[in-house]
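Each structure below appears as structure tokens.
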Structure P
Amino acid sequence: MADKIEQFLRSGVGGAIAGQLGLVVPDLERCASGTGLPAGTVVLAGAAAIPAATAALRAEVVGLGLSCVEVSGSDHTAHFPEGSDDKCDALVFDGRGLNSAADLAELHRFFSPMVRRLNHNGRILVIAEPHEDAGSPERAAAQRALEGFTRSVAKEIGNRGSTAQTLILEPGSEAAARSTLAYFLSSRSAYIDGQVVRVRGGIAAPEFSLESPLTDRTVIVTGAARGIGASISRALARRGARIIGVDIPPSAEELRGVMGDIGGESLDADITGEDAPERIAALANELGGVHAVVHNAGVTRDKLLVNMKEQWWDMTLEINLAAAQRITNQLLADGALNDGGRIIGVASMVGISGQRGQTNYAASKAGVIGYVDYMSRDETLLAQGITVNAVAPGFIETQMTEAIPVVTREVARRLNSLSQGGQPEDVAEAIAWLANPGSQAINGVTLRVCGQNWIGA
């Protein structure tokens with residue numbers, strides 16, 4: 001839903017002016033179909049101290065069908081001689097062998113010459129290990145330093161549509177990281193930037209299809225009639241899922257239209273209704289149980305706190321947080337969420353950073369983050385292989401954001417490293433990654449879908 005200002009900035013004349021003013025809006029390549037994995041070269045560099053771990057990582061990259069060139073430390077000239085125009089689509093740096101401040105020089109030696117060889121819409125992945133388990137304060141400092149480096153380099157390459165992330169791999173988690181590597185190396189993660197994601201160790205790596213990982217799996221999506229919810233439903237269906245779409249009765253016609261397009265099931269229900277959890281769980285059980293529930297339904301009722309009516313506060317907390325908790329509890333109590341299932345919440349950047357006039361909304365979305373963190377450590381769910389994660393969208397181009405006054409809207413959509421708002425499909429693709437059976441090692445994560453928004457942690 002880019003408006004006339006953004007269209008002008010993307011035009012020839014507008015682009016030239018934008019470049020002079022530092023307002024470059026890069027064209028982001030998004031995945032319309034297929035895997036979205038890069039066709040070009042992936043360059044992998046690893047520290048000599050951990051050859052076995054780097055070899056395991058390389059095996060997973062190659063297993064994705066990617067062309068991988070491995071270089072030793074800063075020795076990249078054999079593959080990319082000085083003066084050549086050779087480019088690459090991704091840079092993967094395995095920093096798990098860095099043990100001290102002096103070792104961090106490897107970052108400069110590798111990235112300083114190689115980052116200029118990264119194609120537009122390229123990907124940088126920096127691999128770290130949990131710093132709290134590093135074994136020495138010097139090693140812990142070096143491992144945590146990788147996060148600061150990645151967040152900073154992301155801000156340097158964003159004007160080319162390129163992104164950078166830190167993946168924290170617990171020992172032996174390389175095989176379980178395949179779906180995560182596939183997502184962050186692909187164009188499906190176009191609007192994810194500067195994020196830190198932890199992959200748990202000791203998790204069996206199930207087989208999954210890169211193109212259709214959700215085949216024969218059923219997913220509940222609330223608020224599915226329009227906007228982000230409809231995009232989530234379509235994205236999951238493209239990957240093979242059968243969707244149970246839930247939305248309020250006034251949206252029944254729109255809901256049936258979306259579900260009709262993707263072969264899903266429609267359920268007209270106000271999720272705050274007393275009988276809604278039982279109705280949702282009953283339909284889930286009729287269909288053999290579900291493999292994931294996506295709590296997307298939400299509202300905003302914005303007002304300064306001193307002027308906010310109690311009913312607006314209650315409505316926001318009820319829809320955005322309490323109803324999702326009740327539905328989850330009912331699904332679990334009735335055995336309607338299958339083993340190996342996924343509970344996926346939709347939080348918001350506002351829940352992380354706060355926002356004037358949105359105390360109710362911020363509280364509800366921060367509550368989602370807290371709920372996910374706590375539930376992801378529940379022993380019963382862990383025993384059943386059920387993971388609990390969330391996404392936290394930033395400025396996403398929807399009908400709601402289109403109604404924001406133009407100046408406020410333009411400022412809000414540019415406050416990130418990619419200088420633009422995200423699209424509903426960006427949120428949908430993040431949820432598709434979390435719903436993937438191959439993402440079993442991802443648990444307790446709240447992923448920001450914000451283009452590396454400058455506000456918030």
Structure Q
Amino acid sequence: TKGEKPCFSYWINPVIYRKQNKGTNVILISIDTLRADHLGCYGYKRDTSPHIDKFASEGSLFMNSFSTSPWTLPSHVSIMTSLYGIHHQVYYSGEKIAPSVLTLADLCRKNGFFTCAFTGGGFVSAQYGFAKGFDAYYEGRGGVFHMNSAELIYDSFSNWLDNNRGKRFFLFLHTYQTHNPYVCPHPHNTLFLDEDAQWKHINFLGYLGGKPGIYKTLPETERKNAVGLYDGEISYLDENLIGPLVSKLKETGLYEKTMIIFTSDHGEEFFDHKAWDHGHSLYNESIRVPLIIKFPEDNFSGVKIPYTISLVDIMPTILEEVGIEFPDTLFDGKSLFPLLKGREKEHRTFLADIGANVLNSHIPQKISMNKGKYKLILNKEFSQEDLGYFIAPPPETVQIELFDLLNDFKEENNIAEKNPGLTNSILQKINDIYSQAKKRNSEKTEIDEKLKEQLKALGYIH
């Protein structure tokens with residue numbers, strides 16, 4: 001992105017969260033499949049996000065925030081529990097959040113918040129344990145089938161707010177608007193298309209042939225067409241969810257009393273590293289996501305944080321802001337307040353990984369760790385059976401990749417062999433964390449017919 005360079009480091013300093021704003025409301029917004037570098041506030045060349053950009057100028061913009069996974073289920077569990085995948089263990093489509101795991105909604109409800117969610121369902125459904133801690137959990141409204149899902153989620157939010165003015169609330173809003181299929185109403189669908197563009201709407205993953213087609217090479221005109229449709233989805237989301245939501249909160253006098261967190265669970269690949277879609281790599285286009293936090297009373301307004309952080313840091317930050325006391329030794333994340341207040345001025349070390357996905361078991365395990373300005377990716381090789389699954393073969397597996405993100409943000413120059421000492425030290429840290437995480441915290445869940453239909457619509461099942 002323009003003028004921004006990333007970097008990273010590790011810290012363990014347990015604290016008890018101090019009591020701060022006991023009257024604060026919280027709204028957590030997750031936009032499924034939204035790359036940070038396709039927003040204006042992150043330097044994108046297209047005007048996809050004027051409302052989001054204005055919102056970012058009124059809040060704190062985290063320039064280098066990363067998810068823990070490149071697909072929906074494990075990433076959202078990490079957001080809601082402040083745990084890495086290796087600790088919450090919800091890697092598979094047949095697993096859900098265990099009753100023993102504390103969630104953000106659990107803690108908010110226990111501390112006097114009315115907790116409510118409006119989600120697109122699918123992998124963010126009650127069936128996966130996401131309703132845990134919520135007084136009300138609505139899914140499907142604005143779900144996976146609607147081209148105007150962002151608008152429907154806003155309508156649900158607006159109606160709820162009109163009928164619940166006096167409550168102190170924690171709201172979770174989630175939409176699949178920017179997820180494949182790329183279908184949104186006119187004129188947004190054509191805003192960024194060439195006049196001779198082949199597609200005005202498309203189930204792009206279906207066009208590829210589903211998950212087996214994610215490594216197919218397509219003409220540049222088709223790649224540009226897909227990116228244009230994706231950007232149109234962002235523009236529609238910006239105008240029909242974020243703009244109206246901010247206006248509604250300002251009109252009702254709640255904007256200055258509410259902590260608003262805007263983020264995404266993962267990005268989307270447009271053949272940046274010879275692949276499409278998401279869920280199968282840990283490069284930046286898959287796991288670098290937006291994070292904007294608007295604090296009450298204009299606190300930290302206009303602040304930009306260049307340091308690298310993980311989405312597991314969201315939950316401890318919310319807890320500190322609203323005055324919920326809890327030892328942070330239970331979390332993998334750390335509050336972002338030391339960065340916001342200038343007491344911490346270094347990049348944080350964090351993990352991301354891919355477990356064996358039941359819905360696409362042909363993708364082998366991958367683990368990444370960011371440390372300082374470096375990022376290491378550990379890739380397991382494809383088996384012969386796995387290779388036979390794909391319509392076009394994946395790029396040759398490089399088992400260990402090391403990138404200097406300060407000078408190579410697009411991750412094009414693997415320097416692992418030139419830096420054996422650094423490579424081995426990061427590998428040892430990864431090994432230490434994974435060897436200590438033996439206890440499984442997830443529970444099994446069954447996929448019912450309704451959920452199967454939702455997952456088909458998203459392109460996960462064929």
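Read-outs: derived from the displayed coordinates by stated rules, not from any lab. Keep in mind it's a predicted model, so treat the numbers as computed, not measured. Cβ atoms are built from the backbone, for glycine too; each structure is taken alone.
Assign the value 15.0, calculated as mean count of other Cβ atoms within 10 Å over residues 33-40, to the correct structure from P, Q.
Numbers: P: 15.0; Q: 23.6.
Computed on structure P.
Kindly point out which one of P, Q the value 2.5 was derived from, the read-out being distance in nm of label points 7 Å out along Cα→Cβ at positions 105 and 305. So the calculation was done on Q.
Source structure of the calculated read-out (helix-only ellipticity at 222 nm (-39500 (n - 2.57) for each DSSP H run of 4 or more, over all residues; to 500), -11500) within P, Q: P. Structures compared: P, Q; top value of mean count of other Cβ atoms within 10 Å over residues 257-264, i.e. the largest, recorded for Q. Given a computed value of 1.3 for distance in nm of label points 7 Å out along Cα→Cβ at positions 89 and 161, which structure among P, Q does it belong to? Traced to structure P.
Can you spot which of P, Q the value 15 was calculated from, given it is relative contact order in percent (Cα under 8 Å, 6 or more apart)? Could the numbers behind the result be given before it?
Working: P: 15; Q: 28.
Structure of origin is P.
Of the structures labelled P, Q, one was used to calculate percent of Cα pairs over 42 Å apart, giving 15. Name it.
On the way: P: 15; Q: 9.
Answer for the origin of the read-out: P.
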